Structure P
Amino acid sequence: MKEYIRIFVFVIALGSVSALLLAGVEKYTRPLVFKVEELRKKMGIMDVLGVPYDRQGAEEIFSKNVRVENKGGYEFYIGRDGSIAFEFSGSGLWGPIRGLVALEGDKKTIKGIKIMHEEETPGLGGRIEEEGFLAQFRGKSVYPALVFVTGGGAKGVNEVDAITGATITSRALEDILNTTIKNKVSLLGD
């Protein structure tokens, strides 16, 4: 019986020490993780706005080239050329999809898109973050709405090719982008 009590006390002590160490490490690293995530977001914004930067000077380049405005409770990032970027998010097939989209100053033409987070199937839906897929959005019109076309037949000014084998992810991204762009552009006005 004494042996069981010693094992129980040892397990409780080990668990307590481990929990305290993990809590300490989390408390110490939280500000660092937050800072890295903020820098990653700023670099993503500059990517979609077409602002060249290097990682060392990204903070300074961001502050010189991007103006942040808050409208309707959302942040908008305005480039020196009048282009406007904002965040989008929604549900994909397996989890959330979050990213950034930039529109030219006309608020009708896509300048760039970047996926910041996705949990889709690797090699299928996960391809939404590949540069080859995202490059086809540049110069596309968002009016009346973006249309994802299957079978590689995108020809219209508002059409892009969906990912073959990832229909649900493609449709989810199409809905997320169209809804977000419509809602956020309406906040911007003319």
Structure Q
Amino acid sequence: MDILEQLQEIFESDGARAYLGESVSVAEHMLQCALQAENTQADDALVAAALLHDIGYFTNARLNEAEKNQGHDEAGAVFLTGHFGPEVTEPLRLHVEAKRYLCAVEPSYWDKLSQASVRTLEVQGGPMNEDEVSAFEANPHHREAVQIRRFDDQGKVERQSLPSFASFLPLLERLRTDSSTPS
């Protein structure tokens, strides 16, 4: 199955699941993040990364055994690698680290986290230490990851009118790097 068909299937089936104690489904959350990226006039790659940032929650059936033991951020990046370039996959891969980073460098950031995000932060390792902050800032995609994290924090609005996943297919088609096309 083509990657875009797989993504659409995920959004329309598994994506309807509740989002870790939030008041929206995972698909609604990801669509809200993409819409926010569009509203800030982000480039196409950042819109795509915002749209797909939590896809790793649904990719285990499509990954090998070693890849299944990774967090959703890494699993999503692995799943999309080969289909999209690093301008999409790397900010997506770093969005959990971006939460840890923001907690370390912006004391007021804690106040913006939902209760569910505070709980998951503990599991994700808590705020970064100084060495981790330096390493994160050295990554060429760290700024985009921080932007996705900010979209993520705001993408939890109940009953928001949203575009469909299908409306993002032309953007994703432009960004794909694999040679396969839908049949």
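Of note:
- Structure (P, Q) behind the derived value 1, 8, 17, 22, 22, 16, 9, 3, 1, 0, 0 of P(r) over Cα pairs in 5 Å bins from 0, in percent: Q
- Test item: mean count of other Cβ atoms within 10 Å over residues 27-34 calculated as 24.5, pick one of P, Q: Q
- For distance in nm of label points 7 Å out along Cα→Cβ at positions 11 and 147 computed as 6.3, the structure of P, Q it came from: P
- Origin of the derived value 16.9 (mean count of other Cβ atoms within 10 Å over residues 35-42; candidates P, Q): Q
- Structure (P, Q) behind the derived value -15000 of helix-only ellipticity at 222 nm (-39500 (n - 2.57) for each DSSP H run of 4 or more, over all residues; to 500): P
- Label whose coordinates, when distance in nm of label points 7 Å out along Cα→Cβ at positions 3 and 139 is calculated, return 1.9 (choices P, Q): Q
- Highest-scoring entry among P, Q, by distance in nm of label points 7 Å out along Cα→Cβ at positions 83 and 131, is Q.
- Parent structure of the calculated result 3.0, given that distance in nm of label points 7 Å out along Cα→Cβ at positions 43 and 75 is the read-out and P, Q the choices: Q
- When distance in nm of label points 7 Å out along Cα→Cβ at positions 59 and 91 is worked out for each of P, Q, structure P gives the greatest result.
- In this comparison of P, Q, the computed figure 31 for relative contact order in percent (Cα under 8 Å, 6 or more apart) is attributed to Q.
Every read-out reported here was derived from the displayed coordinates using simple, explicitly stated rules and does not represent laboratory data. Source: prediction; values computed, not measured. Cβ atoms are built from the backbone, for glycine too; each structure is taken alone.
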